[in-house]
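Visitor: Structures are listed in the sections that come next.
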Structure I
């Protein structure tokens, strides 16, 4: 496992930035262990909902965690608004950093993640494979 700290800047799209890490690092598996910071826009899909709900304002990221594969990220986040009311759900594209976001990713070079259709759930679910090991030459 390789720890990879990441700081995002104002205007960055949170999910796009996380997904870009895998491409830039040529990695095939990672977990977002934690994230904090602030957003001006959060796009969260609540449980059972078909589409994300847009939240706007001064939002604090309280928790952020999930898995990342070359097929995309599966992230969940909770945010608090300026009154301290908390909302949480599945992170969609369009979450815009307000001042900063500080994340810790765990890159897993010994694994390959993908998302495959699971007939039991009806969704694309995480599939975990061991990465081929380089043989000493």
Structure II
């Protein structure tokens, strides 16, 4: 699935979605829900119109992020991917696009950023580099 609007100034899911879309996705990653159930959960924090929630959820279906299934007279919505798979796929696409467009500059910035990461990530990076080079050591 293609999320075409990455916002680097935002945090978390708001980098990929609008604020309401992100809240809806979080709720649906917890559990499959109807529009009414989502609206009622969102309404606990701040009043929100049912039609607004319905419109946003149907747009997310149109974007290929949600699926809708009919159960009796109720439409139930669920994400196409788990949250973890969504984040993996989107971060991979962003990285590939940056590398394709800017190459070495991106790698240099990633390496500079590694100075501030958890040591376990450095170990994983070393293992991946060895794997890519075909090292057996």
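Bear in mind that the values in this text are calculations on the coordinates, not laboratory data. Bear in mind that the values here come from a model prediction, so they are computed numbers and not experimental data. Cβ atoms are built from the backbone, for glycine too; each structure is taken alone.
Visitor: Distance in nm of label points 7 Å out along Cα→Cβ at positions 38 and 70 was computed and gave 1.9; which structure, I, II, did it come from?
Guide: II
Visitor: Here is a follow-up. By the measure mean count of other Cβ atoms within 10 Å over residues 14-21, tell me the structure among I, II with the highest figure.
Guide: Checked I, II; max of mean count of other Cβ atoms within 10 Å over residues 14-21 sits with I.
Visitor: While we're looking at this one, here's another question. Among the shown structures I, II, from which was the value 19.1 of mean count of other Cβ atoms within 10 Å over residues 30-37 calculated?
Guide: Of the options listed, only I reproduces it.
Visitor: Between structures I, II, where is distance in nm of label points 7 Å out along Cα→Cβ at positions 6 and 102 highest?
Guide: Details: I: 1.7; II: 1.0.
With respect to distance in nm of label points 7 Å out along Cα→Cβ at positions 6 and 102, the highest-scoring structure among I, II is I.
Visitor: Of the structures I, II, report the one carrying the highest value of mean count of other Cβ atoms within 10 Å over residues 22-29.
Guide: Looking at the calculated values, the largest one is II.
Visitor: As an exercise: relative contact order in percent (Cα under 8 Å, 6 or more apart), calculated from one structure in I, II, equals 33. Which structure is it? Walk me through the numbers on the way to the answer.
Guide: Values: I: 33; II: 18.
Among I, II, the structure yielding 33 for relative contact order in percent (Cα under 8 Å, 6 or more apart) is I.
Visitor: One of I, II was used to compute helix-only ellipticity at 222 nm (-39500 (n - 2.57) for each DSSP H run of 4 or more, over all residues; to 500), and the result was -19000. Which label is that?
Guide: Going through each structure in turn, the value belongs to II.
Visitor: To continue, here is another question. With Cα extents along the principal axes in Å coming out at 59, 35, 18, pick the structure among I, II it was computed from. Numbers along the way, then the final one.
Guide: Working: I: 59, 35, 18; II: 59, 31, 28.
Going label by label, the one that fits is I.
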